[in-house]
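> The data blocks that follow each hold one structure.
Throughout, read-outs are computed from the coordinates displayed, never taken from laboratory work. What you see is a predicted model; the values in this text were computed from it and never measured. Cβ atoms are built from the backbone, for glycine too; each structure is taken alone.
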Structure 1
Amino acid sequence: MWYVYIIQNENGDFTYIGLTNNLKHRFAEHNNKKVYSTRYHHPFKLIYYEAHCNKYDVAAREQFLKTGWGKNWIKRTLKGYFKSKKLGG
């Protein structure tokens, strides 16, 4: 199984979109400062993930989520999450 995932640091000021075939291990790497692009922004919460059977499908989905349209989709889909973050919950 392949996963596209979104993590956000506890301050809510840094969001990262990635893909992996081992979500638990990759999430631990992010929180243990082993990923170069996220090492200064930890600790993280996993806020969203999708599972796919095919690595190419998940890579295409990751690329979409990183576009402007994809970011808008994330904001609409996780509207309740982001609203509660603004309210302090």
Structure 2
Amino acid sequence: MGAYRKELDQKIELLEYLIDRYDDGRRKGFFCLAVNLFELATLRDIIKTVELDDQRLEGDRKVVAKMMVAAMERQAALLHIDLRLR
């Protein structure tokens, strides 16, 4: 239980970070779903990749949000994960 709780706490931190940094007003549900379905290492890799591009764009919130969503959708497709609520 301790290891599972630790993983959940880390996912909560990542979710809060994603919402704070990349939510353009329409992505909270998407990020909640993505954080629940991806492994921690995968989430960290996606964030790291987008942040490298984010630094070059100097943080246009809507553009960066679209970049994050696109990166998550590409990774989801590779892993055969559907990031849509049904």
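> Given a value of 45 for percent of Cα pairs over 18 Å apart, point me to the structure among 1, 2 it was derived from. Intermediate values should be presented prior to the final figure.
Values: 1: 45; 2: 40.
This figure was derived from 1.
> With distance in nm of label points 7 Å out along Cα→Cβ at positions 5 and 69 as the yardstick, tell me which of 1, 2 scores highest. Mind dumping the intermediate values first?
Numbers: 1: 2.7; 2: 3.6.
If we compare distance in nm of label points 7 Å out along Cα→Cβ at positions 5 and 69 over 1, 2, the biggest value is for 2.
> Please state which of the structures 1, 2 yields -12500 when helix-only ellipticity at 222 nm (-39500 (n - 2.57) for each DSSP H run of 4 or more, over all residues; to 500) is computed from it.
On the way: 1: -12500; 2: -26500.
It traces back to 1.
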